[in-house]
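What follows is a set of structures for review.
What follows draws every value from the coordinates through simple rules; no lab data is involved. Given the structure is predicted, the values throughout are model-derived calculations rather than measurements. Cβ atoms are built from the backbone, for glycine too; each structure is taken alone.
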Structure 1
Amino acid sequence: MNNPKTTSLSSLPSFSSDYFQEVIRTANELIQASPVVEAVVSTLDDLRSRGGRLFFLGVGGSAGNCGHAVNDFRKLCGIETYAPTDNVSELTARTNDEGWDTIFIEWLKTSKFSSKDAIFVLSVGGGDLERNVSPNIVRAVMFAKEVGADILGIVGRADGFTAKSSEKVIVIPIVNDAHRTPHSESFQSVVLHLLVSHPTLKNKSTKWESLR
């Protein structure tokens, strides 16, 4: 039997290598989405110019990315940005009292959401009412369409409700369906960092870059 301390790295399982190869393939295929990314940048630039607000919507791991995005878009790009999921008290109260389906739409209504504003959906599937997946996102997208607001997003399915509702939704190419969720949520962060680093949007330096 091999001593664990002397086991060659080359003999270890290849899952890690395979996963990183999927990341590389996803990044290479994502280059094709550059025109959509630039359209999102232009929309965000217009939003900032007119004094509109940006609302990030997502659940689960995507909700965590929403909170991160709020920080970056406010701090680095000077866009007034919010995420309903950052307020756990209101989120759980609305879930308990009004229902999970309406947590986002009611939050937007209270915020006087209008055609001047925009929603930015972060989601693996983008919502599906028939299968009762992220119905809160679907209803928020429907509300945004109703008031004439911009609908932006980063999702992992081209056939989800969000992607089918707007041409300004970036779809993460999935090279292995078994890893749709981790790759979708990981590349949400990659694309978001691209957006806040874009010279059209970024108007403040990040800390370490400013120390060069």
Structure 2
Amino acid sequence: MEERIVTFNIVTLEDSIRILPSKFGEPLEEVAKEQLKLKYEGIIDEELGYVIAVTDIEVSPVGKIIPGDCATYHKATFSLLTFYPKVHEIVEGEVVEIADFGAFLRVGPVDALIHVSQIMDDFISYDDRQGVLMGKETKRKISVGNKMRVRITAVSLGRGSSFGKIGVTARQPFLGALEWIEEDVKKIHGEIEEKEEKKE
């Protein structure tokens, strides 16, 4: 079965770097990298999404001095590796936590919540001892380590915060645990072959 990979983006930005006198003897790129990493890495931004890493830094060797400030200011151009989840996008993730209200899937660098009501068209019970969510009629289970294909239904990103929320669903055709999808595909192929045999 074809595996879907979460896509990341490269965004190029410009910013001004403030170099303190105590850093004047150090390599400019290293000082800039240190500052940019502190400012950008790990943030969640409404426009950028989840910022993973700062790369490809270029700093102007010519700086500006502002009256009353002993530091120098240098223009820097750099790239950010980001992850921006989009509503309706189909992604794959691994179950990393099970709770009575649903499961958390690791999608790229973040965890998305799939509520029990969005796992399958079945009544779901939570087994605390085994750490599984199980369908009453289908007997299909979800536990830590399962890989699932889901559709993103909600994305909430707060500017500059360390929190973001992603909601996903598996209650659509060919979504859910990968083994369920394989079972459903085999079942459909079997039904098609059966119909063709009847025609002949």
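Which structure, out of 1, 2, was mean count of other Cβ atoms within 10 Å over residues 55-62 derived from, given a value of 23.4?
Label of the source structure: 1.
Out of 1, 2, which one gives 12.9 for mean count of other Cβ atoms within 10 Å over residues 31-38 as computed from the coordinates?
Working through the options, I get structure 1.
Among the shown structures 1, 2, from which was the value 1.00 of FRET efficiency 1/(1 + (r/R0)^6) of positions 79 and 119 (r between Cβ atoms, R0 = 35 Å, to 0.05) calculated?
Derived from 1, not from the others.
Can you say which of 1, 2 returns 1.7 when distance in nm of label points 7 Å out along Cα→Cβ at positions 15 and 183 is computed?
1
If you rank structures 1, 2 by relative contact order in percent (Cα under 8 Å, 6 or more apart), which sits at the top with the largest value?
Of structures 1, 2, the maximum of relative contact order in percent (Cα under 8 Å, 6 or more apart) occurs in 1.
Assuming 2.5 is distance in nm of label points 7 Å out along Cα→Cβ at positions 39 and 175 as calculated from a single structure, say which of 1, 2 it is. If you can, show how the numbers build up before the last one.
Details: 1: 2.5; 2: 3.9.
Only structure 1 yields this read-out.
Please state which of the structures 1, 2 yields -15500 when helix-only ellipticity at 222 nm (-39500 (n - 2.57) for each DSSP H run of 4 or more, over all residues; to 500) is computed from it.
Answer by label: 1.
Ranked by distance in nm of label points 7 Å out along Cα→Cβ at positions 63 and 87, which of 1, 2 sits at the highest value?
Comparing 1, 2, the top value of distance in nm of label points 7 Å out along Cα→Cβ at positions 63 and 87 belongs to 2.
Out of 1, 2, which structure matches 1, 7, 12, 14, 12, 10, 9, 8, 7, 6, 5, 4, 2, 1, 1, 0, 0, 0, 0 when P(r) over Cα pairs in 5 Å bins from 0, in percent is calculated?
Going label by label, the one that fits is 2.
I have 14.9 for mean count of other Cβ atoms within 10 Å over residues 135-142, calculated from one of the structures 1, 2. Which structure is it?
It traces back to 2.
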